[in-house]
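Any read-out appearing in this document is the output of simple, stated calculations on the displayed coordinates, not a laboratory observation. Keep in mind the model is a prediction, meaning the values are calculated, not measured.
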Structure I
Amino acid sequence: MKSFLVANPKGGSGKSTLATNLAGYLARCGHQVMLGDTDRQHSALDWLKIRPETLPPIRSWDLKKDQPARPPKATTHVVLDTPAGLCGKALERILKQVDRVIVPVQPSLFDILATRSFLETLLEEKAVRKEKVFVAVVGMRVDVRTRAASELDRFLSSYDLPVLTCLRDTQLYVQVAASGMTLFDLSPARAEKDREQWQPIIDWIER
């Protein structure tokens, strides 16, 4: 079973957008996907409730009385959405359950400051240092023509981590999420530009 963690301590960094679309891609590929929501706001679980049954299925935790939550049987891929403020023992525990971590970050001063501290903590975790877990970064809601985008690029270049891609600031993510959908549930023509931006993420998770 392959497992992916989407994490950043900063609220509003784009974690749920990244997690739901990653799960949507994997489901579209025919995998048995579980989207696990560890965020108290339960954004990803609420999204699953409105996902049309005609689309490739994405499941949630298998919940049984007096037992810990587990992935449903036959699950091949797990995507974990996480709460703001993830750190300490909680971060250490969850890293033992995943293969890869994707850190979304937006091009603002506050996002960069929060992400800097998180990346430094993450890189000190034993699982990451021993290369049992691999980490990459994705820029979220980035307009490459802006000064903020340049500042984000400068910040990320200071780390020896792959920066997979920068996803553009578009209402398409908002529109598909409102219908329980992802970019990968749309026709290729409608989401062509955004799917192109996702290709480096896809290459990395399949590597």
Structure II
Amino acid sequence: MPLFVLRRLLSFVLTLLATSVVVFAVLELLPGNAAQVILGETATPESIAAMEEKLGLNQPAATRYLSWMGGLLQGQTGLSISYDTPTAQLMAERMQVTLPLAVMAMGLTVALALALGIYAASQQNKAGDVGVMTLSQLGLALPNFWLAILLILLFAVHLEWVSAGGFPGWTEDDGGGVGEGFKALLLPATALAAVQTAILTRVTRSAVLDTLREVF
């Protein structure tokens, strides 16, 4: 088991490293650079050259990549061109919403899929099984964004149980709270979980039926 985990971690690290090299190479080959983006189309060659020197873009590509990797290993992720803010700070701010949303969607997926899959297996070839499989097929066919629109129309516009958009924050100082925050994430989490729930329901049903056949 420890060897398996170690191999997985090594594979994960090598994948990230290869991805970083490919992305860096593609950005290097594309026309334009960060200095031109910052200064705009009307910038003079002199101002672009000065900005490139400030950003270190006048250095060889290999040197810049190794410098970026060295900073990353030290916890320095660089500055955002758009916000002029460390990217680590921006990611941390976004993760306050993204991470709970992902956890909620995963929790809904696991809970619903296991319950529906086991129920469908227990009602094999009966009305309950047919109903669950029909719902799972609809979940596979219905795009996430369309389901999200339908959920907003029903629960936000017609029933007015939740807000149609925006995030109130996790604290009362931000104008929200823990309860309000989870309430705001419930609809998007449901929309994200729909397709995965449909897939996992079918997998769970098949696995339970296979196990039952082996036992009996």
Structure III
Amino acid sequence: MKKQTMIRELFLFLLAALPVLYLLFNWSSVPEKVPIHFELNGDPNDYGSKLIYVFLPLGIYFLMLILPMIDPRKSNYEIFSLTYYKLRIVLGLFFGLIDTVIIYNVLHGSEKLGLFVPIFVFLLLTLLGNYMGNVRQNYFIGIKVPWTLNNAEVWTRTHRMAGRLWFWGGIAGVFALIIFKDPFFVLLPILGILILVPIIYSYIIYQKIENH
């Protein structure tokens, strides 16, 4: 493994390890049962072992590490390797921050997250949208429907469009949450648009290419 690759991988591992170290440092102060699932308004609705906040960031790290090794289209990862690395950073930050905020709140006697998670979901979509256009065909990352997986041009055009849509949709979602403060009214409709529009778009351009 090249030195630069090792340094990058070490950075990603440390990113995953930091929230775990935060939890381990405060292990005796954190109750055995902690919130593990939340309603859209930030209220916890399920509890489980605090070990989940050890396995979550590390699990995401190792999952993203092995995906290129087991993907049938593993050769394509070399084409967007830098983008994939950036996506791993974004996802590591996302899950690490959620992990840390939940443990911090528990330590300070609060379990409600409010608008934290919905806002961070939209920020995640904005960041992912910034890189979507560079992702190449694979079976794990991106918009994986029959029309994108079976046609490289459909994949590329769909992800370029989806990237712009997710970027601006994520920004719009953050401002909408700040204004309306109602995740039920904001999160679900916008997520529906951001998911369905690229799928419909991919089908339309696939039909155009096939019938050309």
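Figure out for me which of the structures I, II, III the number 4, 17, 16, 14, 11, 11, 9, 8, 6, 3, 1 belongs to, where P(r) over Cα pairs in 5 Å bins from 0, in percent, for residues 101-156 alone was derived from the coordinates. Structure III accounts for this read-out.
The maximum of Kirkwood radius over Cα pairs in Å over structures I, II, III, that is, the highest value, falls on II.
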